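**Student:** The next part holds the structures, each set out as structure tokens.
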Structure I
Amino acid sequence: MKNKSLATQFRRTFVLIIIASTVSTVITCMFAFYLVTTSINKDIYQPNYYERQISGIEAYINEKNIALLSQSNEDGLKKMIRGDGILYQVVNEDGNVLYGTNSRKPFKTKEELFDNFLKTIVRKGGYIYTVPIKDDNGKVKGAVTLSYEVKMTFANIKGRLVFVILIIAMFSPFFYIMGFTRFLSKRFVKNINKPLRLLIDASKKIKEKDLDFEIDYYSDNELGKLCSAFSEMKDELKKSLSVQWKMEQERVEMVEALAHDLKSPLSIILGYTDALIDNNPDGNEKLHRYLTVIRENTEKSVALVQKMQYTSDLEKLSIQLNLVSVNLPEFLTQKVQVYELQAQQKEIKFVLEMNGNVESPIQIDVDRLTRILDNIISNSLEYTPVGGSINIIVEVEKNCIYYKICDSGSGFSSKDLKKALDRFYRGDESRQTKGGHSGLGLYIVKQLVEQLGGSVKIENSKSGGACVIFWHST
């Protein structure tokens with residue numbers, strides 16, 4: 001069936017539901033009809049069952065007449081009534097109740113009673129038939145009232161059960177339609193779900209850059225064609241991405257090699273610059289100034305080379321975390337003390353706020369967390385004006401820790417908010433310094449946070465300063 005088109009499968013499923021429901025309904029109704037016909041007048045009384053007894057009861061009353069005014073003859077009257085559907089009441093000539101099974105008087109007055117002899121009176125809830133009791137001279141001495149309803153009644157529990165089956169049989173088409181729809185639709189959905197699951201798994205593999213897989217589903221229907229098209233797309237994507245990944249790997253290797261090759265000449269420049277600065281016997285101020293500028297820029301180049309090397313290491317696929325148990329308040333307090341020493345030159349105030357269960361030790365890669373904080377806070381120190389402040393808020397939750405680091409600087413521009421986490425993004429003028437920067441700081445933060453199983457985002461605080469928010473799992 002899976003080779004059929006989806007429309008054909010749907011129509012076939014629909015027809016099967018109708019046929020199965022119809023056949024099951026017919027069988028159920030035939031069974032219910034058989035039960036009812038075999039139970040009539042045995043377990044189930046027809047609506048006129050008690051009405052048909054009236055003539056026989058009336059003949060018995062005319063036969064016994066005044067003898068029925070004595071309660072000792074009640075048993076005979078009871079035997080004439082088959083079933084519990086007829087209530088009787090025996091009254092004397094004054095309309096007073098002598099005995100009976102009907103606890104309510106059918107007529108309010110004696111006149112009303114005797115005016116309705118041998119008549120069927122329709123009252124709320126059923127019918128009333130009154131038979132007079134006469135003496136040998138034909139004088140009325142009392143009466144028997146018979147109260148009954150014209151409806152189906154049950155002789156026993158079996159009759160009630162048969163009636164319930166009859167009601168169920170009447171509604172069985174709806175039950176069968178719902179049941180067979182549920183059952184057959186599961187088969188239909190199962191035929192669709194198998195290729196869909198394969199496509200979902202294939203999409204996840206592509207997301208993970210794994211293109212070495214096959215979609216094991218072959219059919220002439222729409223889903224089979226979709227799987228074939230997906231496989232073809234995967235093959236083409238594999239060709240394209242293989243070239244791209246190879247170029248990316250070559251770029252990483254080139255950056256790593258370039259950074260490595262730059263270390264030696266930069267070290268030589270620094271060494272010779274220091275030697276020239278130290279050996280300036282004439283005290284040439286102009287020469288000293290030039291050499292100082294050379295040394296400062298060489299040091300910046302060395303720092304950039306180090307960042308480039310570190311970035312290349314981060315982009316390698318093999319990631320080994322060195323998890324150790326750390327007391328977070330103690331660790332953060334020590335870090336803030338180090339930053340406060342750096343901030344004293346600009347009179348910047350640090351505020352550390354920790355919330356949640358901060359006392360419990362956590363398992364974390366200290367080197368990575370340290371580098372994350374160093375990159376973020378060094379940026380904040382650079383862009384926070386004299387007399388400003390940097391707030392560090394830490395929230396410890398069950399399985400993760402949230403950090404929010406905000407400064408009182410100029411904040412991020414709209415362009416920064418979109419691209420600041422990209423590699424080599426140097427930012428708008430609002431967050432630039434005279435010396436510039438490499439554009440790798442926040443990119444390194446992003447890579448490290450993701451290695452710790454978290455994520456990072458940036459935003460501006462209500463006061464306008466820049467905020468970096470990240471979390472990692474514990």
Structure II
Amino acid sequence: MNNLNDLRSLVRGPVLLAGDDGFEQARRPWNLAVAQPVRAVVEAADADDVADLVRYARDSGLTVSAQPSGHGATGDVDGVILLRTGRLNELRVDPVARSARVGAGVTWGQVQAVAGPYGLTGLPGSSPVVSVTGYTLGGGLSWFGRTYGWAADSVTAFDIVDAEGTHARVTADSDAELFWALRGGGGDFALVTAVEFDLHPAPALYGGRMLWPAAQAPAVLEAFRQITAQAPDELTLWADLLNFPGSPALVAVDATYLGDAAEGRALLGSLDRIDDLITDSRDVLPVADLGSITAEPTTPGPGLSRGELLTQLDDVAVKSLLSAPIDPLLSVQIRHLGGALARPSDSPHGALIEPYSLYLFGVPATREAAAGIRARQQEITNALAPSVSGRKPFTYLAPGETSATAFGPVAIDRLRKIKQHRDPDGVFRSNYPVLA
């Protein structure tokens with residue numbers, strides 16, 4: 001068996017093998033509950049390193065899986081070469097063209113910090129430390145998706161290394177099939193070294209979190225339903241049932257409004273009338289501060305998640321959600337979707353017609369705790385079964401699930417044909433392979 005030592009002479013970036021100092025740390029993904037039994041970790045110095053690695057893997061019959069940080073890691077990487085792309089950190093914003101070009105290691109927080117002062121925004125999610133490339137390859141559900149659609153819809157070009165180890169620039173005109181697959185189909189078709197995408201106007205942003213005791217959850221969810229039933233596309237609301245260790249149960253609403261603060265506050269007026277408000281962080285925000293709304297951890301930790309899409313949030317669904325404490329889960333989040341996300345999209349996901357998403361999250365401190373978290377996630381999903389569509393976004397998939405859950409039958413068949421044509425030897429491994 002190839003011991004991979006010769007890799008060190010082929011690439012300029014660090015190569016770590018089992019037994020090397022730093023190997024254990026280097027192979028860990030963002031989610032520390034996921035083990036990654038990889039054969040080697042390569043931190044590419046640049047796109048040429050990526051190409052050299054791909055040619056080496058192809059010639060050696062090996063597989064490469066790319067991770068800037070591993071937010072979507074599944075653990076399905078036994079014997080794989082793990083490619084870290086953090087050093088591919090190019091970041092250029094053109095405020096006149098309203099466009100950005102980023103290397104595969106750039107995070108959304110970095111993009112927002114540069115684009116924001118020009119009154120522009122990308123389409124990031126809740127965390128500033130998630131990579132633009134990995135997020136976008138999965139479609140990308142943004143705070144601003146109701147206004148501007150999937151993050152992948154804004155992509156204009158990809159720089160890639162194909163399964164032959166050749167550099168290429170992929171656009172809708174140069175390679176329509178591969179461009180379509182990369183805009184939300186995952187990382188199974190090529191290694192992306194840079195992405196170019198349109199930025200969008202964000203001259204004003206109002207948002208933040210309102211927090212109440214859990215006893216107010218019925219009133220909060222009722223207001224949430226009323227507001228989302230008629231919300232303009234510029235307004236996005238997420239409702240959260242929270243169970244932080246050592247504190248009483250809570251309920252929260254997170255909001256962003258791409259517009260004037262007074263208009264945003266008026267749209268949320270029914271929430272202001274709910275008693276016992278604990279905190280209210282709503283204010284005018286720089287787009288670079290989006291991550292402050294939910295204040296998700298910015299360092300790795302263990303977690304177990306489950307995501308679903310909901311066809312409705314009716315009285316029965318709300319009653320089911322509130323029928324018992326969410327313990328041992330840390331959070332149950334409902335996101336309002338719709339708007340531009342529900343409109344046609346020339347991407348593997350297509351239109352996201354479900355109006356809400358559900359995200360169930362817990363921290364598995366022990367094996368017993370993990371079992372309890374999974375059981376509670378299943379209980380809640382079963383209780384909401386009449387409203388669960390069965391489809392879910394690619395970035396909501398969890399270990400043990402498959403990419404077929406994210407795409408319709410026509411799209412998954414098309415993705416599989418592209419994979420078989422572009423990477424017949426399986427040089428690349430997505431977090432959720434389309435052929436699994």
Structure III
Amino acid sequence: MSKRLFGTDGVRGLANELITPSMALELAQAASIVLGFNTVEKGTRPKALIAHDSRISGEFIGSAMMAGFAASGVDVWDAGLVPTPAAAYLVGATGSDFGVMISASHNPAEDNGIKFLARGGKKLDDAIEDEIEALYRSKEFRYPTGGEVGRIRPLTDGEDRYVTHLLSTIPGHQRLNGLKVVLDCANGAASGVSPDAFRILGADIEVVAAAPDGTNINNGVGSTHPEKLQEMVVKHGADFGVAHDGDADRCIAVDEQGNLVDGDKIMSIIAVAMNEAGKLKDSTLVATVMSSLGLELYLREQGIKLERTSVGDRYVLETMNAQGYNLGGEQSGHVIMSDYATTGDGVLTGLQLAAEIVRTGLPLSELASRMKATPQCLINVPGVDRDGVATCEKLQQAIAEVEAELGETGRVLLRASGTEPLVRVMVEASEQETADRLAAYLADIVKRELGL
């Protein structure tokens with residue numbers, strides 16, 4: 001049986017190797033039926049919206065997909081270069097039946113990806129992705145002729161509509177006058193909208209890496225390489241900095257002293273602010289098992305519950321949607337505010353953080369320091385039987401011993417990789433030395449007992 005085409009975040013791989021023009025065209029033809037003609041009233045022509053980040057390959061992939069949609073009888077809005085959360089918002093705002101974002105997020109420029117969005121800009125369920133893949137493999141497509149083929153139209157005001165939406169989310173139309181902000185746009189999809197939004201709200205901004213040329217996305221900049229941003233914040237005496245990734249669905253911050261403020265700390269600040277305003281649904285934040293124990297302990301002190309999920313923003317979203325929670329995210333900076341967005345939104349997160357700094361009159365360093373991150377040690381153990389974690393008696397006994405030693409001051413997490421013979425060992429403790437020692441102890445047992 002062929003390997004499943006869709007991964008945890010759509011189809012992703014090397015452009016022109018895995019993701020070729022013919023693949024993109026045929027995926028579009030399959031999606032036209034599953035997300036389009038199978039969901040609209042009979043006799044109605046479906047509408048799709050397509051967008052891409054700044055990778056050069058997004059142009060040929062997008063052209064192939066628009067051809068596939070139109071050839072199948074679907075009308076297409078071409079939103080061009082916009083962030084992933086903008087594409088999701090515009091699917092709903094234009095009344096499109098579905099959409100697609102062409103991006104490989106924080107990956108290098110040579111990679112790309114195809115992510116489909118359901119009506120309203122929501123992520124697809126696995127079962128729907130499986131339907132698209134089955135049809136893609138069967139090649140049972142639609143071939144209308146004459147006036148039944150679709151039309152392709154540019155959406156010329158997509159960025160403006162998205163920025164207007166972002167501005168509407170700021171509590172009490174809070175201005176950012178007097179706030180000095182450095183923005184690192186990763187030479188990606190945020191290069192236009194993030195500076196525009198902050199500037200319109202009155203912030204004094206310095207911009208880093210906002211000159212995409214098709215090949216420089218994420219290249220030594222952005223949320224996975226924040227060193228330049230840290231340097232610039234201190235150099236310019238800024239109040240804080242924001243680093244996006246290539247498709248701007250995540251945000252990492254830097255305080256006025258040049259210290260990194262990760263997703264856990266950002267979520268802690270926003271969660272407390274929302275809870276105090278009576279806007280945090282059921283006083284609950286949703287985060288993954290990788291979020292710091294320190295986040296959980298701090299939130300508990302503030303009367304907020306932390307609901308944990310498996311690793312991946314899709315699992316955070318599933319829990320939020322199922323339970324009606326309106327704030328969730330990951331340590332990596334994916335923050336989902338479902339009152340305003342259907343996915344993680346780095347520009348939205350940065351604006352909300354800026355508004356809270358202005359509202360409180362406190363420096364980001366003070367707001368972020370209220371949550372004390374518990375020291376973590378993460379060790380990847382390759383070349384092992386990843387399926388043996390739950391069944392190896394000696395390993396389970398060792399985990400129990402470590403948990404007993406840590407008590408309530410730490411925790412243990414062993415995760416099997418979903419794609420390779422690898423087990424991730426994570427230990428949190430009150431002291432870094434303890435976390436390092438116990439993680440190394442468990443990693444040695446994993447290697448000895450599960451080695452291939």
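The numbers here are math on the coordinates, done by the rules we state, and not lab data. A quick note: this is a predicted structure, and the numbers were derived from the prediction, not measured. Cβ atoms are built from the backbone, for glycine too; each structure is taken alone.
**Student:** One of I, II, III was used to compute percent of Cα pairs over 17 Å apart, for residues 30-109 alone, and the answer was 57. Which one was it? Write down the numbers at each step before the final one.
**Tutor:** On the way: I: 57; II: 52; III: 43.
Traced to structure I.
**Student:** So, one more: Given 10.6 as the derived value for distance in nm of label points 7 Å out along Cα→Cβ at positions 70 and 358, which of the supplied structures I, II, III does it correspond to? Write down the numbers at each step before the final one.
**Tutor:** Details: I: 10.6; II: 3.0; III: 4.2.
Value 10.6 for distance in nm of label points 7 Å out along Cα→Cβ at positions 70 and 358 corresponds to I out of I, II, III.
**Student:** Here helix-only ellipticity at 222 nm (-39500 (n - 2.57) for each DSSP H run of 4 or more, over all residues; to 500) has been calculated and equals -11500, so which of I, II, III was it run on? Please list the in-between numbers first.
**Tutor:** Numbers: I: -18000; II: -7000; III: -11500.
Attributed to the structure labelled III.
**Student:** Can you tell which of I, II, III yields 10.8 when mean count of other Cβ atoms within 10 Å over residues 134-141 is derived from it? Walk me through the intermediate numbers first.
**Tutor:** Numbers: I: 10.8; II: 28.4; III: 13.8.
The read-out comes from structure I.
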